[in-house]
Structure formats: structure tokens, C-alpha cells
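Q: Below you'll find a set of structures to go through.
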Structure P
Amino acid sequence: MKNEIERLGLATGSPHRMRLLSYNIQAGADTRRYHEYVTHGWRQWLPHRDQLQNLNYISHLLKDFDLVGLQEVDSGSLRSGFIDQTEYLAMQAGFPYWFKQINRRLGKLAQHSNGVLSRVRPSDIREHKLPGLPGRGAMLMEFRTTEKPLGICIMHLALGRRARMRQFSYISELVSHYSHLVMMGDFNCECGSQEFRHLLDKTDLRGSACDMMTFPSWRPNRKLDHILASPSLKLAKAEVINYAHSDHLPISVELELPENVALAQVA
């Protein structure tokens, strides 16, 4: 077991800690003002010269992390210049493992996806379509430890409150068996919302301070992006990173496992 732990190669240098990042990258569109949703709205459907440069900027940020959850990624269609953005970022940032979940397929026009990049190989990964209108999903990964497994769920939730309530209920049941759990992603709701409080009541998860605003990136006044963890885990060094290459800002934490628990490599 000792050798399996030493081979992990984590950015933190410790099998007891992981650096996590959640980032809605808006498919590299780089919105900087509200009016650009109209004036630059075509960037959501067509490739543009700044897109690859934005992805390269984002990849520089990702290099310092052990696991990255991505939302609003394109998996290789016209709007991304037929680049699988999850794979591209993994290659640029040096991640050995990456996975994508395509939630809305519009043929060659768009492939709306979630993505995950990891320095540790998960022992299991599953895709889940969320309740509500088609196009929203969650990725549930499991990582081996020297004790009980660590579950990490990455998601992008609906814009409507009723749909989010159903989605939180579904996800809460899905992960209820984990003693060590992280939920992260673009929840599209703030800490004070009814559905967010419902999630905390059902799961006993804890998160970073509610004043850590992530949207819009040019003048953040709402916390839509979250990283939550079970009471067995500690979230240290939580911060919103001022890295405005999307309409959201990325949020990061350093996850600390219990003292007697360490991540283990999967053969």
C-alpha cells in the first residue's frame, strides 16, 4: 500500500490532500460584460480566434490542481472548431485522466458537456442524467483510499428553481452511502436559496463562505459555483480566483482527508 500511495504524484505532494477546482468555462467564450451576451452571442455557436487562446490561459491555471470539474465544455463540434475541450485542457495541463459527459447533443453544431480532469485514476466513474428538461447531468467518481472510498460528484444544474429542487433530491439519494463525499459545480443557485438549504439538510454537507462570489466574472455579486464536503473532510484554503476567461470565476479548495485516511492508486 505504501508504494501505491507514493506513485500518486499529487500537486499537494501528500496522499492526504487534494487541490480541487470547479470552473464553468463557457466553452472558451470569454464574456466580459452583460451586453456581450447579445453582441457576442454568436460565440456560443461559432468558433472564434480568441477561443483557443482562452483555453490556453485556462490550462495554465489548471496545472496547479489535482482534480478539476468543468462545466459548459464543448466536446468537439462546430462552435469549438471540432476540438474536444476536455481532452485539450487535459493535454495542455498535463492530466493523465480525463472524462466527459455530453448532456446535450446538437449534431455538428454543439456538444454541451461536463468534464473532469484528474491526476488520480478513479476506481469508478458514472454518468447520470438529471431530472427536468434534457441537457443537465452529473458525473459521480469514486476514488480508492486506505479506508472507505472518496466520492466526488461534479454537476451543472438547471436554471429553474423547481428543476433544481428535483435534481438536488435525486443527487442526494445517489450519494447517500458515502462517508467521504465532495459535491462541486455550477449549482445555478446561491447559499440562501430554498433548494440549496434543502440539499444541506438532506446531506449534512458543508461549504466555503457564502460571500465568495463567482458570477458574473467582471463584477461578481452571486455565488453560483460551489464546492461542498461531508463533515469527515476538511476544506482549507478556499478561494475564488480572479481569472476572468469566462462569465464565471473558478472556485478552489484544498481538500484534507481524515488523518488516518490516504488516497491509494488504482492498478
Structure Q
Amino acid sequence: MSTPESTPVAAPAPSGHRARTLAVTSGKGGVGKTFVSANLAAALARRGERVLVLDADLGLANLDVVLNLFPKITLHDVFTGKAKLEDAILLAPGGFSVLLAGSGLVEYSRLTAEIREQLLKIIETVAPRYDCILLDTGAGISDVVLFAVSLADDVLVVATPEPTSLTDAYATIKVLATQQQRTKISLVVNQVNRTGEGRVIRGQLQQVVDKFVAPQLVGPDPSLKLDLLGEIPVDPSVREAVQKRQLLLESLPGSEAAKAIVAIASKLAAP
């Protein structure tokens, strides 16, 4: 069992610095979104980046489960004024920081003015102190998820080759393009069975986007580019790490899935 340690908010960076904020989302649950968020954070931290993962799945949080953390203070306590933000930021295995949400809190199932204000305030407070902030959002296109995504500079959609995952990924991409005017969305295809499957899936999704979404877009360049950041192979090491509630990059760094995540982090960190 990991004992979470409170960690002071990272020291301020030079004036004008602001973390790159990336929302990690998915069309449906069960595609490994939180697994990707946590291990991607560890891979970025290994590159020397100061990384914070904010669990933006406010009502159905499970980042603490993936990291085997048992927090005494969560975002709920910060929202309600029971704790200071600094006390809710914990050091996670893998060398990055986390802000964990509570689970089973029905009050976070819908977007309210208070939730909007609190999330925005928190991100504005921590953004100058990190190099990268990952928002691990909920799945789907609820108003809470879409608002969390709207706070990010960039979006990463996690999908699997399974048909319902691809259908829901397309629905999510369509909403983000038409409602948030996103012109570029990154894609990670998890649980691929063969090398190159992610590239094929990206091509299929791009074709559908070009045919059905692009005509609905406005602006000088009404288009949407899907950028494949990488694919993660089906790997028994992933199940083993998840069952042990360990980061794959910590427990089995030589596994094929771990190598794939490191490659994705490298591409993400590239200027």
C-alpha cells in the first residue's frame, strides 16, 4: 500500500511560464484512459518535466486506485473549503504530482457554476508551477467532461480497436470539433493486436471526420486533423501492473506496452 505524501506546490517557474495542459479523454469507459494518463505522466517526469495529473473525473474518480494511493484530502475538500489546495497535492509513484478527486459524489454528476469556478481557479493557480498538467477526464460527452476538456490547451483521445470504442471516440471528436472549434486532436490507440493497427484506425477516423464533420466547421480553415501519437499493444504486463495497482513504467519498464508509452511521451514532449 502506498502512503500518499503531501508535496508543496512546485516552485514557481520564471515569470510568464505556464504549463502545457493536456486533457486525456475517451468516448467510453474501459479503454485504459486513466492507465495511459498515469503512465504517461511517469514517462514525462522521467524526461525531467514537472508534471501534475488532475483527476477531472470528479464523481467517478479512480486515479487513486491505479496509483494505489489512499488520500486523506481530495479535490472535494478543496472545493468545499475544508482544505487548502497545497495540502491536496500529493506525490505519486513515478515522480509526478497528483490532485485526486472523490468517488461516488453525485453532486459532481452535473456541471454547476461552482464547479466551473473551482476547476478554473485551481488550474490557474497551479499552471505557472508545472511544465505539464494532465487532466484525466471522465468518459463520454457530459457537460462536466466537456468543460474539463475546454480548459486544456490540447486534447488526447484514447480509444481501442473495439467497434463501440471507435464509434464513441468519433462522437467525442465530433463534439470537440464543432463545439470547441478544435482543429487538432491527438489520438492514442490502446490494446492493438498488431503493429500498424493504430495507423489504420487513425486513417479510418480521419476519413469519417473529413466527410461528416469538416462540412460543419467554420473559420478560414475548416478542417480537423487527427494526430496519431502512438499505439499501445495488447500486453499481459498491463493487466499484471493494474492488478497490483502499480505503474507499468515502474514495475515492468521493459515491457512492450511500457516502451510504447515512453515513445508517446517522447513525441508529446517534442517541440
Structure R
Amino acid sequence: MILIADSGSTKTEWREISGGMAGKSYISSGINPFFVSGDEITSLLRDEIPELEGTRVNRIVFYGTGVSNVSKAEIVRNALGSFFSPGDLFIGSDLLGAARSLCMNKPGIACIIGTGSNSCYYDGKNIVSNVSPLGYILGDEGGGAVIGRKLVAGVLKKQLPGIVIENFFKAYPYTPAEILDKVYNMPFPNRFLGQFAPFISDNIHVPELQSIITSSFDEFIVRNVLSYPEARRYPVNFTGSIAYHFRPFLEELLVKHRLQPGIFTLTPMENLVKYHIQNPHV
């Protein structure tokens, strides 16, 4: 049995492959070694997917955030090795997982826009170039945390229509002081900010909220996608909840920048399963 994991900032999706067929799926919290220790990873796995502890698998393929750094990848490797009993364990970036999922064995531009954002040029086998995402403070253009940050700033500065501000506090019963405390003093402020993106989707008829989406996506394209010389030669593909739910805005902007829209998926997992069934030894 092969066990594939796709881990983002918010959640990790696990899927079994056995006999060349997709099997059971499981969900746990996001595993990012920049924010959680090895012991914390093991603890959350025991709490959230206890039925898999000690499972003997031939191979684990883990794609996740924060594992491009060798020392951080080792934290994940050791934690997974102690929780499972894998015959083989591959640790790759979530971006490699996205590229394999979106492009399979063909070249293309692969993008992730979920809580955060990232992108690369993939030649059909490897990531050839990558513009550093830099996180939601310095980068992550178009990601849910940045969109949420812009929305919350507009609400707290009262720079959005009064009815939007009123509806925001009805949907999210925080006081302004509580919001500031969660952003500046509590763990995972990116997750906290990312939760507000659906509010824009529910109120997308409001021009000021449309502007947050279009400006954020335009920044993502200009500061990331257009940095790849290959961007106009190959399709630009996307995975992630934000890209998937706001697809029309992204497609319109891609065309505006003379780029070719590719495929859009909510998560990489279904296509990753296909990829690893077709490429069982990769």
C-alpha cells in the first residue's frame, strides 16, 4: 500500500493507494515544521488519525509546506517514521505535489492559491524555477490570508460600505480588539485571516470586495507568474480553494495578461492519485 499526503497550511489530506486503485481518505491538521515540532506532529496525528498509527505501508509520499529546508524536512520525516511503519518515505514540497497533479508528465506553470500562494515552472519532471512566495506578510499574493488581511483592514478602518461592515460583524462575532489580538498575539494568524475569504465570495456583488480579489490576483500574476519566461508558452494551472472558487476572476486576468488558462482543481489529491498510479516508483 502507498499512502499519499498533501499538506497545506490548514489541513492535510491522506489517501491510500492499493493494487493500483485509490482507497480510503483521511483528514488531519496542516503539518508545517516551521510552526510545529516533531512531537507536536506525532501528537496531532495520534489525536486526529489514530486508526493509522503503526500502519505498515510500503511507501509514504508526503507533499507539504515548509519542507524545502532540509532540517525542517527531517522533522517531518522523523515524526512520520515514528507514527507509521513505512518501508520507504519520500518528502517533497507541496509545490512539487501541485506540479505533478496539475501537469502530470508535461511542462507547464503550476500555481497554488489557498491560504497561501506559490508557483513554479515545471518541465514535466522537476521544478525548474520558483519565485519565492515569502509568506503572507511579504508575499503570498492572492492567497486567502492576504485577501482576509485586506478585508479585515478595510472593515476596521471603515473603508468599506457600512452594510458590508455590519454584515461582517454579524458573520464573525469578534470585537476589533479580539481581531487584533488573534492577528498579533495568537498562533497561526494566517489561518485566522484566511477564514474570512468566504465572506467575500458570499458578497462578491459588492464592487469594493471584487476589487480586493482582482487586485490580489493581479499582484499574484505580475509578481509571480510573469517572472517565468515560459509563462506564455505553456498553460497556467491552479490548485487550491481560493483559485477554485474565484476561478472566473483569475481566468479574466490571465487572458488580460495574454496568458493561457489551464486546469483548476480544488485540491491536488485526485490527480496526485492518478499520477502515482501511473508512476508508482517516482
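Q: Given a value of 25 for relative contact order in percent (Cα under 8 Å, 6 or more apart), point me to the structure among P, Q, R it was derived from.
A: Clearly, the read-out refers to Q.
Q: Taking mean count of other Cβ atoms within 10 Å over residues 162-169 from the coordinates of each of P, Q, R, which one would give 16.8?
A: Only structure Q yields this read-out.
Read-outs throughout are calculated quantities, based only on the coordinates presented, and are distinct from any laboratory measurement. Only a predicted model underlies this, so the values are computations on that prediction, with no experimental measurement involved. Cβ atoms are built from the backbone, for glycine too; each structure is taken alone.
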